[in-house]
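Student: These are the structures in question, set out in turn.
A short reminder: the numbers here are calculations on the coordinates, not readings from a lab. Quantities reported herein were computed from a predicted structural model and do not represent experimental measurements. Cβ atoms are built from the backbone, for glycine too; each structure is taken alone.
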Structure I
Amino acid sequence: MKRETLFAMNITIALVLIGLVMAYSAGIGRPQPGGHISDPLDFLKSHGAYAALGLCLMLVAARMDYHVWQARPVAWLIGGSTLVFLVLVLIMGDEVRGARRWLSFGGFGFQPSELAKLALIIALAVKLAENQTSIRKFWTGFLPPIIITAAFAGLVLLEQDLGTPVVLGTVAIAMIFMAGGKLWHIALVSAPAVAGVVAAIRTSPERMERITTFIRPWEHRSDGALQLIESMAGFARGGVWGRGLGAGEQKLFWLPDAHSDFIFSVWGEEMGLAGTLVLVALFSLLLIVSLRIAVCARDLFGTLLASGVVTLITVQAAFNMGVTTGLLPTKGLGLPFISAGGSSLVMNMLLIGILLSVGSRAVERDRPVPMAAVPHRA
């Protein structure tokens, strides 16, 4: 699987390099409080530092045997510390736009919800591998992973973050399916989960406003739909071939969060339809190659790790692209490897390192084999 592993690494590096270019572009001419114009190198320096840290972690994780994550002390340490951080952020986290999602220590801030993505994938992979013989039994094999998912997703939901719990739930469903879980068990749990998401939306005026502005954006152009309309305007301005790198105008005064949640719109304006299709193609290729690695993994634990990583990254990418193009309501999810955000970039690159570790130890096969036929090795 060296070819697939190298391909996945090259795609990741290409996405990170695009992110560095867009970090510089998004910083050009950005207005600051007091009428000042931002230094275009500010975003680039910050994003570059996190990219360097992420690259180091990715290479270290790729060299490590991925079974180190299966060791009980490691899994318990990551899962337990993440739960502690998720509780701490609710108590003493920095409040931004009415939500507590950041913890700061000595001038360094990070989002525990990003760490929760890593912790959940590892915890589910460990538990599902242990429950391999009983995964088709509801109480002993299927329900424990659901409880683990609910613990992480529930704490993130308390941060007033609905998008991340939805992504975590999607990752859990994909991993349970790859482990051999029954479809009717998944459907049985998915129904109340969807009802819970609907209830969370209906009980929150802010979320209901997002739905309303999503359905009727032109009626709310001056308030809630501003980001959506300006984002679509960016794609329209870009046309087929774009206005050129750095030449976008929407990022200057009209598009809020151009460097983070709506970076895809900036890319669309500057690189056009051709550029957006290139990004879609890169994420699609990463999905295909990663699924190939997951199917050919040496054991079930490796299969679950790889499937969890690729589901997380591609689903979040799809959500972000859907939001910026007006296909989904705004969720506050960045574009993996490209949007500004140190916690997300570092965690995603670490996860890719784990994927590369699985791929470098995978068994080459001419055709996919059923999950039940994959040998389990500790």
Structure II
Amino acid sequence: MSTMVHSAEAVDKPVEQRPLVTVVLPAFNEAAILEHNLAEVFSYLHSLDASYRWEVIIVNDGSSDATGALADSLRARYPELVVAHHVTNFGLGQAFKTAFARSRGDFVVTLDVDLSYAPEHIGLLLEKIVASRAKLVLASPYMKGGKLSAVPRMRRVMSVWANRFLSFLSGGQVSTLTCMTRAYDGMFVRDLNLRATGMDVMPETIYKAMVLRARIEQVPAHLDWSRQVATGLKRRSSMRILRHTLATILQGFVLRPFVFFIVPGLLLFAFAAWTNFWMLTHFFDAYRRIEEGVPYRMSVAVAHAYQAYPHTFIIGLLSLMLAIQLVSLGTLALQNKTYFEELFHINSAIKKALSRRE
């Protein structure tokens, strides 16, 4: 993977004119790998010193091991290192919000401290965000040119299908919505109003960037779990199957809530139409068999048809009622989503204007 991708003219650029990049490393119980992996990150960052200035923020998210103390001790070795501590484990989303608020970089790069995405991705992300002037660049192992290595089968299957599902609901603009390794425009991400405190912060940032019509790009990435497999480290993550499945469905609902109502509603409408066709057929057959002049002929025909085919009447009418309700809920969800996006856009513009005045 290419690392030295930046132009030679940057060598003579004064230090103060080089963009400042903030690298964010959220950490929870990472004492076993923190020192070694941080050394790897800084070694790579120094290879890009001709083009960028650096600060690295570690957010110790309430670790119960020695992660916090170790991170503090490493500040003596790395002057560019900033350490923030949470008194308890708030989750990935809160760790990012803490880091974004403390960041000063023109660009902000988020990276998993386990280096399942190698440090070389930092250079690729920065190259793309500088060239494209995007507000957000994603490292995607699922696009053409990306790959996965040594990822456990269940994790791979869940990750691939979760991202396909979310990509479809987001309009197919990006191939991954759950990746942690990304580059942000610093000013953009500091102005972004995020709500999530857990893993759902990943699709939330993409969704809100889309609402703001921000440019989103992606680069091919290599998700490699070789070192985790080699060292026998067990990944602490939210990949419990039931929990991850429910979280993915919830994230999809946020992206396209009306799909969860309108699509089932339309399918149910088709079923109701087929069932009600037979209900009417049974009614007309019963009506023809009743002699003319019989009082309340239509009512009698309905009673006879219902007596002969009760399940057709019950299922047909109930499915029609449920279909109408689902489509109605889908329409309301679409309307609410439109209102939310408009209000979020206005709120973001106001927040940005106020922050510029301060």
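Student: Out of I, II, choose the structure whose coordinates give helix-only ellipticity at 222 nm (-39500 (n - 2.57) for each DSSP H run of 4 or more, over all residues; to 500) equal to -22000 when calculated.
Tutor: Label of the originating structure: I.
Student: Looking at structures I, II, which one was FRET efficiency 1/(1 + (r/R0)^6) of positions 137 and 217 (r between Cβ atoms, R0 = 35 Å, to 0.05) calculated from, given that it came out as 0.15?
Tutor: Label of the originating structure: I.
Student: Given that distance in nm of label points 7 Å out along Cα→Cβ at positions 25 and 337, derived from a single structure, equals 3.9, which label among I, II identifies that structure?
Tutor: Source structure: II.
Student: Okay, moving on. Given that mean count of other Cβ atoms within 10 Å over residues 113-120, derived from a single structure, equals 24.6, which label among I, II identifies that structure?
Tutor: I
Student: Sticking with this one: I, II: which one has distance in nm of label points 7 Å out along Cα→Cβ at positions 281 and 297, as calculated, at 2.3?
Tutor: So the calculation was done on II.
Student: When volume of the Cα convex hull per residue in Å³ is calculated for each of the structures I, II, which structure yields the highest value?
Tutor: Biggest value here belongs to II.
Student: P(r) over Cα pairs in 10 Å bins from 0, in percent, for residues 41-104 alone computed as 21, 47, 28, 5: which structure among I, II?
Tutor: Derived from the structure labelled II.
Student: Further question: Could you figure out which one of I, II the value 16 for relative contact order in percent (Cα under 8 Å, 6 or more apart) was computed from?
Tutor: It traces back to II.
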